[in-house]
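Scrolling down, you'll hit the structures one after another.
Every number here is computed from the coordinates shown, using simple stated rules; none is lab data. Note that the structure is predicted; figures quoted are calculated from it, not measured. Cβ atoms are built from the backbone, for glycine too; each structure is taken alone.
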Structure I
């Protein structure tokens, strides 16, 4: 598999505090790659660097091996094919589920003109396919405000997918979800990874264990270890630094 994302010697400095320190990270195309680690390890900051929200003081971010994202603006990075989902769902609660997806469709129209324009059969088919993928076919005409927390998260993921990203960044996508919603989210991520790459930050070790291809453990802005979930579970440094007395949580 080719490399979809690579960071070289990335350092992020917040007024003297190095949130990330000379970090070298790589993920392959088509992977479901998880970032785990204690709070303050630098996981979300790394996502911020990749999507352009935070600029490193040194290092570079390469997308698809040749595209340097380091000094690009957030909207430019989206156009290159990187989509980012933050922890809290960002959806239009006053619009229907269908309208949310319609507005997110990759196109050159503005907000009002998009809602007023007549969709083609092809565009309706694309939205219908997306509704099926995010398990919201039967909620298409319902206001987004009426959805459960988990369904709102799926809707936002669907909105991102309407932009046709090649790399999807998900920050704690199952936080606050029920067990059933978490399971459905994991299966959704696996389905997405059939045609895209997915980088996930999460603390739910059962979720990581079940749905990860590869795991990177971060600590104090650095990579502590990488590998499959089995390899990570067996690393004594992970038990000591990340899990402490909760070693059984990944066993």
Structure II
């Protein structure tokens, strides 16, 4: 068991076909006690119950710093420690540059970037006290290649910000043995993308992927497992591409 007796928080993990839920399953299978955070308490609790009675589901809006701090506090009250955090919560929007409103920009940046900061701020004090921990920040290949299939430029900007934030935090908290890394998924089949790809779009996209298929949520989940476990104890500040070769650089 790679994560026996470890407590890992996963944000945005209630969606049945999402990366967060797949990650929670992968972590639980390796012995972790998983805390699932999502906007609706009922959804988070149901997702946690799917994993087993030793797991916890909590309502948390990651754009609300007080809510993040409260979720961390409840986790500590229940388990006594926080060993890992998967900053998975995110939203996207297919809007072009000249059509992006202030409201659009704020919504995308708030969840993807501000939420990553706030949730990290909520768990880092406990990790410092423990003198150790691992945080995984979910970015996107769109941050690297300048746009994706479904996300607009503001999404690319927010996800690029996640990369910079993670690297800066990795430098700041390395002395506390807190490792902070990022993952950049390519096109992954989830609830967000599942119903938007036509057969022609799918075939055209796959032509540009050397491994010849779209990604699955478990592909990203296994990368999260690697980064949050002791298999990666000498890795911090890295960006791990999970894109089937869509972007090789």
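Things worth noting here:
- Structure from which 19.8 was derived, mean count of other Cβ atoms within 10 Å over residues 94-101, options I, II: I
- Ranking I, II by Cα Rg over 2.2 N^0.38 Å, for residues 134-205 alone, the structure that comes out highest: II
- Label whose coordinates, when mean count of other Cβ atoms within 10 Å over residues 118-125 is calculated, return 21.1 (choices I, II): II
- Answer label among I, II for the case where semi-axes √(5λ) of the Cα gyration tensor in Å, calculated from the coordinates, equals 32, 22, 15: I
- Source structure (of I, II) for distance in nm of label points 7 Å out along Cα→Cβ at positions 102 and 126, computed value 3.7: II
- Looking at FRET efficiency 1/(1 + (r/R0)^6) of positions 78 and 150 (r between Cβ atoms, R0 = 30 Å, to 0.05) over structures I, II, structure I comes out largest.
- Structure responsible for -13500, with helix-only ellipticity at 222 nm (-39500 (n - 2.57) for each DSSP H run of 4 or more, over all residues; to 500) calculated and labels I, II on offer: II
- Relative contact order in percent (Cα under 8 Å, 6 or more apart) derived as 20 - corresponding label from I, II: II
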